[in-house]
Structure I
Amino acid sequence: MAFQARLYHHPTLVSTMDEARALATTQAVPEGAVVQADQQTSGRGRFGNTWTSPLGNLYMTLVLRPRVATTLCAQLSFVVAVALADTLKALGVPATNTKLKWPNDVLIDGRKIAGILLEMQSGQKDVPDFLLAGIGVNVVAPPEAGIGIASFASHVDVAQVRTQLVADIAHWYDIWQEQGFAHVRTRWLENAYGVGQPVTARMADKSAQGVFEGIDADGNLIMREASGQARIINSAAVHFAPAPS
């Protein structure tokens, strides 16, 4: 199923997520509608973290209306991540440089190039009214600790990134809805960052340490604790120890 291409482009927004939520709530915008801003004054990531939004990068939110249970919708973070990996490859970033960090970051050579934020409205129903996938991709203006597509493909512009990414998300979104999570999970694990490395998972009221072993059939993080016990974590901020030299 192809998305209905409808672009809502703005020079500046407070947040593409906020604008997309207002559109999805008050108007019958089609699935696949994209809200894009050249700049955001209050872009955000997970846990309320600020997403710095200078000119030159892609800031967009995609409106989705998945026909699946709300309990499965967190898997869309992985759908978007594998689509981002395909997009970067198509635009000239070597695939071997790209890694996917649980649950919502894309890294190039260990430096962040893209992040994903999901927000859902369901009205306590079993299926969502809509889901918003907010995506930020560094193109030519990465923050100091990040990296941009221009480091590998200087000819690529923001519009090319958006067009390629929406097409790749549509492809993986169809696979996910029609075939379930297994194929998405397999592709994500092929590019997973930090497998076999020590990891700390920081949750709201506690933290846990262990070795990152991958993700389970639902997308939860699998951590092997020092006791040998496997621990399943469904939401946390994760921090990996530096890889040994």
Structure II
Amino acid sequence: MNPKAAAELRRAVVDLGLRGALVNDHMLGHYLDEPQYFPFWEALQELDIPLHPNAVPSDDWNVVRGHPGLDTATWSWAARTGGHVMRLIFAGVFDRFPDARIILGHMGEFLPFQLSRFDARYADLDLERPLAKLPSEYFQTNVAITTTGVFSHSALIAAIQAVGIDNVMFSIDYPFESTDKAVQFLRSAPLAPADKKRVAHANAERILKLDARSGAAGARPDCPRRQRVGRRH
């Protein structure tokens, strides 16, 4: 990834109206915290859009060798993607680009449930370049999560308590998971109506800068239709 990728990102957002970016979490073993990717981060921050990293196989990981069922959405996707985001945090990417934002799927790829552990272990590290704040604090400012494919109310409540109600968004993970089950999961979630609306759509509208139609006949207040996003200027 070089400055041409940053130029393509600008074209996609300014000319085509995209509201986010999805890129592979590594390119031939090179990860997004490396200096050659800084122009891309600069463009991402300037355009004020979030990034969703797509996990792809990297180095030969012995723990899943011979067990292809683990090297998929079952487990290793979350471990690889979550590990990459922790690498971004510990490399100081969000100190260099404080307005950049990542969106993690699958209830945050395990990470929200380990924040206290990250902070405790960070306290014992002697880093050449210390972070500007505790690892957990980047989940308040630079990392948002979706419920993708995790239809557990206990996990949802724990994630909200860990990263805040404003950083959690509804998602499905089709075709891996059932749309019906995802909708029922959200409808039955033990949340106050205002909080359920945040998770259902309001957080996504804010983070992705989406415009929701108002007054559509028969539309549920927690599931509004969305109009086509126009060009940004």
Structure III
Amino acid sequence: MSMMRHILFTRLLAEDLLQEASLRGIAITCLPFIETRTVVPSPLAPIWHELASQPIWAVFTSMHAVEAVFTGRADRSHPLPWRIYALGGETARAVERFQRVRPSITADDAAALAMLITQQYIPGSNVPVYFFCGNLRRDTLPEKLRQAGIPLQEIIVYETRLTPQKIERPFDGYAFFSPSAVESFFTLNHLPEPVPCFAIGETTAKALQAYTQHIIISPQPRTRFLLESIYTYFADT
């Protein structure tokens, strides 16, 4: 019988996924290292009627931003007339869940998403581009759009707070879902020996590079694919 591997997840995981992992020889401990909350009162409240009627380009790089924008929307029977650019995986799935339509364009990381927007934006078109984000958002996307001369309006719709805590026992691997979780984890912890760190996507992987080179990136930015990466890794070791 193969040895049970113990993995720390830096976010909560659904019970069915925990049970499935256990059956596949992976014991997962969930310990969130960040907290997120929607900005209250919403900065969208005074302008929502205006935005909801315009064919704006809406940009999302976090499912938390999607939830903050669309939760509580009174009329979901008709999708908004927005062209939505979103990261793939859980962010795109959140758009589908709230808007009942798929995002117009998706990409695996912020740099690739910015490139697609830059390629499709017509200079002088005056189409408003809104980036709905959190207070700890990365600079990659807004910097690339501004360098391309695209007028970008940022609206912070959720806040992230780091919640670092000391880990008292070693694990066989660590799973990270955001650069903020990486920063929070390594505030009080270090990896005493080379152990695999699993990243949900390229942006999270880049944050991990400051602390380790033993990084396995999920082939798609979804929890299911990240779990499959963990199963495959330990099946081969």
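Each value in this text was obtained by applying a stated rule to the coordinates, not by laboratory testing. Predicted, not measured: the structure shown is a model, and the values here were computed from it. Cβ atoms are built from the backbone, for glycine too; each structure is taken alone.
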When I, II, III are compared on Rg/Rh (Cα atoms, Kirkwood Rh), for residues 68-171 alone, the highest value belongs to III
Highest-scoring structure on distance in nm of label points 7 Å out along Cα→Cβ at positions 132 and 164 (candidates I, II, III) is III
